[in-house]
Structures are given as structure tokens and as C-alpha cells.
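Q: Structures given as C-alpha cells follow.
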Structure P
Amino acid sequence: MKKYQWLGIIGGSVLAVSASAQTMIESFEYANNDELLGAWVASGNTVLSLTNSVAARASGTNALRAEFSFPSTPWATETLRGPVLAIPLVIAPTQYLTLRLQGDAAFAPSDFHNLYLYAYDVNGNFGRWGTATPTTDTWQILNFQASSIEQPWDSPGLPDLSQIVQFAFFQYGSQAALDPYTATIYLDELMVRDRPLTEFPLPSAPRELIDDFEGYADNAALSTFYSYQNSPSATVTTASLQMPAPQGNQALKLAIDFAAGQWPWGSVRSATVQPFSLPTNAVVSMRIKGDPALAGVADSGTVLWLSFYDQTGRGINYITAPDPVISTEWTTLQAHLADFGDTSTVDIGNLTQWRILVEGWMGTADSAALSASVYVDDIRITVPPPEQPILSLGPDGAGFKLTMDHLTVGANYELRSSPDCAQWSLVTVTNASSTTATWLIPNNQPKAFFRLVQQ
């Protein structure tokens, strides 16, 4: 946070600033190194400087470069201490401290190379959040939930998160007395956020067919690809191939012995596959046939989940209504991205697994055990073709304008004209920043036909 702050006093109390959905604490957008060193103070074996080597999606042009020269001592540690905030910062326990960090391969031989973010309150108490410093030179994002703060051994107590006045970084070089070595880290965009900061790589191609269960030679092949996951109870799931199927020859049968009590469930989870995307306009479809054995106990917890997971194991879930789970008829279900709940922290452009889960009931503590079989088939992701652009003519004051609708944002379009539909000339090029664009027809424009072509 830059030093240009104001201090307000009301009734003798220092005002505090509450962190909103996203509050930038430090972006390191200093004018030069002198200004940086006027705000941040480092320990004796650390050299601080500004760099324009920033993360690809960083909002600024500067980052902090910290070069450490670790001596041969046990628990070698270097520090970077930021400025005292003129106005205490209020951080809610549910919020996150996030920052960008680039590590160094020089840390690889070290037996302990954690980086800690320290926070100090107005009373001198302090706590910290930490993680191992990466041994790669790629930018990474750290997300620490505020409530996970820990009290170091030398702190009088945990800080009051509603009265934070200073931040610092502690970089460990080793636990044992290693040979002296030098390592460099880069830090940027220390923020308080309501949600973790997540940035994903470019999306993979969509996977049209998730599973139609036609490619398995037998039940053994099916159980090689799918593994069982059951609720922490006596629930047991058995997966097999079922014939006939609503399409093709085979479907998935999940025979589940639900345990007594509340919330019993059983599932199968796929092996890891090549990354695939779930486009924002895609439709996920599947066929399901339930078991009337569940009808007598069905409640809001009698549902089927279709879940997708990204490469880190984070998942999204589409949850059906109870009716398809107790119906004897095959039902085709369709889900859009919004039906999978909060997708903001899951890399839907690089999914690698899916799970099919059947929950028996919410029930009560004395609900009896029960067995049922649910069938699933033909799970697909369909991406509808883009809408065709529409070109229309309308008045504009004393003249006319062409309106181009149903454009794809980010795509380039050429507007062309022709007096006879034989030879077409380029009129203008439009890079669509929205789904609609207009072009004013010049007063001296001869009569012509117009067409719009996406490049």
C-alpha cells in the first residue's frame, strides 16, 4: 500500500478501513528504487529492487525483487518489512490474503525454505501464514484464509485482525547450517479478497463424449477405469454393465447397498484423462433410470450428482431432483454451466475426471438400510453452434445505419458491399467488443447490397 494515507481521529479512536471484496495492500508500483526503499526495509543480507518482470495477468507493471544471501547458520532467515499503515486494516476471518510469488531453483537443496507473510496489529501482536517457496521460476498465486493465521513462538498473542497496521515477509533459507547460497524471489500484488484468487491456463478442447459405456469389454474393464467412493458408513457400491441400454448396447448399473442412518451415498469416479473443457455455453446431457425401491424413503436428499474435477481435484456438481432417481423410465437430463453451482475456483477449461454419485436420502438417524440400483448412460457435452450474425438496416437521424447483431465477442468481422452481388468490396473491419455493433452509412454511399463475414 502506498504511503499517501490520511489519518482520521473521532472521539480519540483511530479509524479502521474494512477490506472490501478486493483490497490492494501492496502493488509495488513505486516510481523508483529509492521510493521502494523508503517504504520497505530489508534485513542485512537482502537486496530489494523493483522489476518489470511481472505475472502475465498482473494489473501493474512493477514487482518486488528480493535477492537473499543466506549465511551458513541454522534457521537462516531474511526479512522484508513493509510500511506502517496510517489507517488500521480490518480483515474478516473468512477473507483471504493473496499474493503473487515467483521462486528460485536455488532453494531446491534446502531442507527448509518456507516463506511467511506476517501481520501485526496496533498492540504489537503478530501472526503469520506460510508455505514452501516454489523451486521454479514461474509465477504462482498464494491464497491464505485469514482465519488460518498462526502464532509464532515469539509473538505475545495472535493479532487482532480488525486492527492490522503492518505486513512483513520472512524467508527461510535452511534449517541446518548449509553452505552459503544466494536465492531470489519476486513478490507482487498483496491483497485481501473475499474469495481466493484463481487464474487458469488456456482451456483445452471440449470432450464431446464423457462416457457411453460402449468401450468396456466386460465388468472387469469397467472397474479398471472407475474406482469406488462411498460415504463414511457401511454403504457399498457395485458397478457393472447393463444390457440393453437406451442407446447403444451398454449402460452403467450402480447397485448400492445404502447404510442405515442419514445421508448415505455411493459413487464411482473416473480415472484421470486428458484435460478437456466445459465451455460456458455447453449443454451437459445424460440418461438416468432410477429404482422405485427408493420411492418410500425419497426426500430432498434422494438425488444423483454428476461432478467434474480439474487437475488439482477441485470439483463442480450438478445435482438432480429426486424424481429421476426413483423413476422406472429412462429420463434424459440436461444441465448448463450455471446448474453446476459456483465454478469460479475450478478450472473448467482443464477438467480431468468425473464422478457419478447416488445419494439415497437425507433421512433421520433411525433410517433403515436399503438397497437400490440406478442406471446411467450416454453422458455428453454438446457445444451449440454460434448464432449467425444478423445484419439489419434502420434510420439514424437524416441517414441510415447498419446494425450487426449476434456477434461473437473478440471475433473480427468484415462488412462488404456490392452493387450487383457479383463483386464484393471491403467497407470496414469490426473487432466485436460486444454482441452488437453499428456502422453509419455515408450520405454519398451508392445503392448497394451488404453482407457481413466473420474472419
Structure Q
Amino acid sequence: MKRRDFGRSVLTGSALGIAGCKDVPETPSPVSEAKKSYGALYYEKAREIWEREATSELPLIIEAADKAAKSLKNGRKLYSHSIFGHMLDAEFRADRAGNPNYLPNWSRETAGEEYEAVGEGDFLFFDYALPRVKAARDRGAYTVGVRVPYLPNETIPAGVLYPKYRLYGNIETEQCSSLILTSGVPFTDGVLFVPEIPAVRACPISVQGAGMFYWMLTAEIAVRDKDGSLDKGAGALEYINCIMERGALIRGDLEHINDAAKAMTGCVANGGSYWNYSYGCEFAVENYIRASGIAMSQLIKPDEMKEKVKRGDFAIVAGEFSDVKENVEMARALKDRRATVISIGPAQSDGSLGDDLSKTADWHIETYSPEREGVVSIHGFERKICPATGNLFALALWMLNSQFIERMIEADMIPGLDMGVHLMGGRGYNSAVRNVVAERGY
């Protein structure tokens, strides 16, 4: 059996008895009929989410910011517990450049006891819907919930979520929210229908949901706290308009992104592995064991280089700034191992005096985000707030992976994708796919 043929039936889902797969359409969806590249289609899905957030969701963001400002004025506290999206834990960290930290974000490990401090007059932004959130609301806190793909809410069809998610204590977002934000991220997380892999919607987009809302809301709270001269909604719109403008520039580079995807495909055809590295953030984690992501994609650490990386592999190296020393050093070490390096991020961050990753990499995908802080100007802050580098990185990464999937299929090498374990059948599907990937490499 040829390397490229092995496991085809597993990846299409025909060899698995996967609960829920009976609902997968047997005929191509409008996505596949559009005859557009997957990278272009992914961008269009992101654009749809942004437009929703900038229009129908904007009045809700304004309402939430009014409540948060009232809490601040009354000497109460603001909290955040938004964690669903691999890179978001670090994206919302308190010391993130450009984060004024109006919404200090808890982690996955936050204990229930910490919630006991949230009470009358406080404000909580969250996506992690648990009884303790409802209890905080019942004590008088104002709770703003974001519907996410992984947890029960009224937009998710019945019978598609893995039942144990209920047993873990999760409740519906609606049960614990004073106000609800809906980005339009689908319950699959992935947004591309790939006829050759009908069981999984490819390429996740959840960062463009909670990730956008957090920074839009932060901008609006800052407007009320520091600059009463601005119209309500101005801060949030300044942020999302920046994302849309720069996203269009990334879309304009699709031909170059496609060339990088071709190079990645050539590496795989010759037995190459797919690696990821980032320093000082969790960008690399966005591309590892990800719902709707590339199953062969792995993390690599500097001390694992000699053992794991070989000639012909390729790696995505990324960072919030172009001149992160550790990223540049890692790129050089990978090239010393004869691996192909693809950088995603700003070609040069403002004030860069050292080596830039873009100059070291074999391929660079520009995110048009040179600033070291944020992109929203508000009187009362010396520097702009609300960074765009994370959301733009995620857009560029998944446009690249979209093209990679397309080029791999074109080369008759159907790549294994991970199904979200929040979905019925996800764990069993992934177990089978992982066996295929271990055998053939992709």
C-alpha cells in the first residue's frame, strides 16, 4: 500500500462507527461548490464573524461596558474567566503588552473558592459556564457570557456534545448570564467543509469570537473610565475596524501563503514532520491538538531538537514581536537541522534594533501588526491599548493551514484532522486518526 493511500477510509470517516456522523452531508456543501480556495473561504468566515461583532453585537458590548463602568464607579471589582481557545489563556494575561487589565483573567486552574469573592455590584466576563457563575450572579454580580462551541448553550443542536461535558459541571451559558454575546463561531469550531474529510469541519475559528469580544469590551471600559469625550462604541469599533483592515491585507497575500503551503506539502511528501514553537506567548499551542486542526502538527522545544527534528521537517515559529531573541535563536537552530522555517507575525516590530524572525525564516507570513502595545487610542493612556497581534496571528495561521489542507489533498495525501473532543464521537475518531498519523506521518 502506498504511503499516500494508507488510512484514506479512516480519515473520511467511512471506517468508523462515529456517533453523530450520520448528520454529515453526503453531497458537497456550498463551501465546496464555491470553487474558492480554502484560505479565501476561511477568511470570509472570519469576516462574517467580525461583521456580526461590529454590528448586531456592538450594542450588547456597549451595554456590558456601561455595567462595568458602573461597577468601577461604585468601587466594585471587574473579573474575567475566559479560557476556551488554546492561545487565549496567555492572550489575556495581565502583563500582555497593551492590556490595561481592566478584566484580570482567571486561568483553567482557578478554584471555586475564588468565585466566592464575586458578589453584589461586581462585574464578570466569562465563557466558562459553571454553577459558580450562576451563584455569583445570584449574589448580585452582573455576568456577561460568551457562547463558545465547546459548552452547552441554546445555539448548539441537541445531541452533538459529548455527554460527559454535562457531568463535568458545565451548565448552559444562558443559565448564568445577565447578558450574552454571540460571535457566530459554529459548534464544530472548524468552518470548512472538506469533501474528502466529511466527518470534521476543518480549521477552528474560536479565537475570533472570545478573543475579539475581550479586547472590544476592554476598549469600551477604558473609554468610560478615561475618556468621556468619545462616543459609546468608538473604542470597540476602532479595534475591530483595525482587525478587518489588516485582515484584508493578509487576504491580499493569499498567493504567497499558498506558496508556503506548497512548500509544507513538499516536506510532508518527503517524510517531513510539522513542528510549532513560540516564546513568551502561547501562539504555538493554537496549532496543537486543536479541535478541527492538523493532527500531525506538534510542539517542539529547544532541548528536543537533536532527538526529534530531522532534515526535511518544517516548523512554524511565531511571536508577538519580530525580534524575540528566543524565537530567532530557535529558527536558526531549526535551520541548522535542515528544517524549513515559516514565521508568522510582523515583519518588523516598531523600534526593533536586533535580528528579526522574518529575516531568519525561509518563509514569512506578514500580519501587519508592527506595534508593541495596542491599536486603540484613548486619552488618559500614554500608549495605545488592546493588542491585535494575537487575533491576526490566528487568522494568518489558519489561512495557511487551510491552504495546506488543500495542497495536501491535491497531492493525494489526505491529512488527518482532529475532531473536537466536545463532540459526540470525537475521542474515538481522534484515536483512529492518531493511529494513521503515527503510521504514515500525516
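Q: Identify the structure, out of P, Q, from whose coordinates helix-only ellipticity at 222 nm (-39500 (n - 2.57) for each DSSP H run of 4 or more, over all residues; to 500) was calculated to give -1000.
A: P
Q: Quick one: mean count of other Cβ atoms within 10 Å over residues 313-320 came out at 25.9 when computed from one of P, Q, so which one is it?
A: Q
Q: Work out the source of 18.2 here, i.e. which of P, Q gives that when mean count of other Cβ atoms within 10 Å over residues 305-312 is computed.
A: It traces back to P.
Q: Let me ask something additional. Check the numbers for Rg/Rh (Cα atoms, Kirkwood Rh) across P, Q and tell me which is largest.
A: P
Q: Rank structures P, Q by FRET efficiency 1/(1 + (r/R0)^6) of positions 65 and 217 (r between Cβ atoms, R0 = 30 Å, to 0.05) and report only the one at the top, that is, the highest.
A: Q
Q: Here distance in nm of label points 7 Å out along Cα→Cβ at positions 161 and 193 has been calculated and equals 1.7, so which of P, Q was it run on?
A: Value 1.7 for distance in nm of label points 7 Å out along Cα→Cβ at positions 161 and 193 corresponds to P out of P, Q.
Q: Further question on the same structure: Given a computed value of 21 for relative contact order in percent (Cα under 8 Å, 6 or more apart), which structure among P, Q does it belong to?
A: Answer for the origin of the read-out: Q.
Q: Taking distance in nm of label points 7 Å out along Cα→Cβ at positions 41 and 281 as the criterion, which structure among P, Q has the greatest value?
A: P
Q: Of the structures P, Q, report the one carrying the highest value of distance in nm of label points 7 Å out along Cα→Cβ at positions 265 and 425.
A: Ranking P, Q on distance in nm of label points 7 Å out along Cα→Cβ at positions 265 and 425, first place is P.
Every number here is computed from the coordinates shown, using simple stated rules; none is lab data. Keep in mind that this is a model prediction, so the values were computed, not measured. Cβ atoms are built from the backbone, for glycine too; each structure is taken alone.
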